Structure P
């Protein structure tokens, strides 16, 4: 079973670094960021290296966002 990590702020900085580390540890990554362009860029780079990653626009101020991302990732 693949482990899933939802990393918020993963489009840059510390969040990006966390996402890059977790894929090396075998996690599929939901690259979540309020900047969809940077999230997509990071997810594409990870996939090009053979890892599982998908980008999501996320505003962590929105209610229930983790459930939405989890459902989108698992069922897509």
Structure Q
């Protein structure tokens, strides 16, 4: 029974952090707490791990084909 309660708490916490500020029935302080919690969790993610544009090389090639005289 305890494992079920732990998983329930984890699921409720994830829902609160991800969507708590959009739930209109929650009081304003709880909505703000959800938003601040999400900002904190996102802030823990390092900048060097953020995704990169995998289409960057293709986009540059298309730009060069469309504008042959213009270089960056």
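helix-only ellipticity at 222 nm (-39500 (n - 2.57) for each DSSP H run of 4 or more, over all residues; to 500) was computed and gave -14000; which structure, P, Q, did it come from?
Computing helix-only ellipticity at 222 nm (-39500 (n - 2.57) for each DSSP H run of 4 or more, over all residues; to 500) on every structure in P, Q gives -14000 only for P.
State the single structure among P, Q that was used to calculate mean count of other Cβ atoms within 10 Å over residues 27-34, giving 12.9.
Source structure: Q.
State the single structure among P, Q that was used to calculate semi-axes √(5λ) of the Cα gyration tensor in Å, giving 17, 15, 10.
Working: P: 17, 15, 10; Q: 44, 17, 11.
Attributed to the structure labelled P.
Using relative contact order in percent (Cα under 8 Å, 6 or more apart), single out the structure from P, Q with the greatest value.
Structure P gives the largest value of relative contact order in percent (Cα under 8 Å, 6 or more apart) among P, Q.
Each reported figure results from applying straightforward, stated rules to the coordinates on display, with no laboratory input. Keep in mind that what you see is a predicted model, and the values were worked out from it rather than measured. Cβ atoms are built from the backbone, for glycine too; each structure is taken alone.
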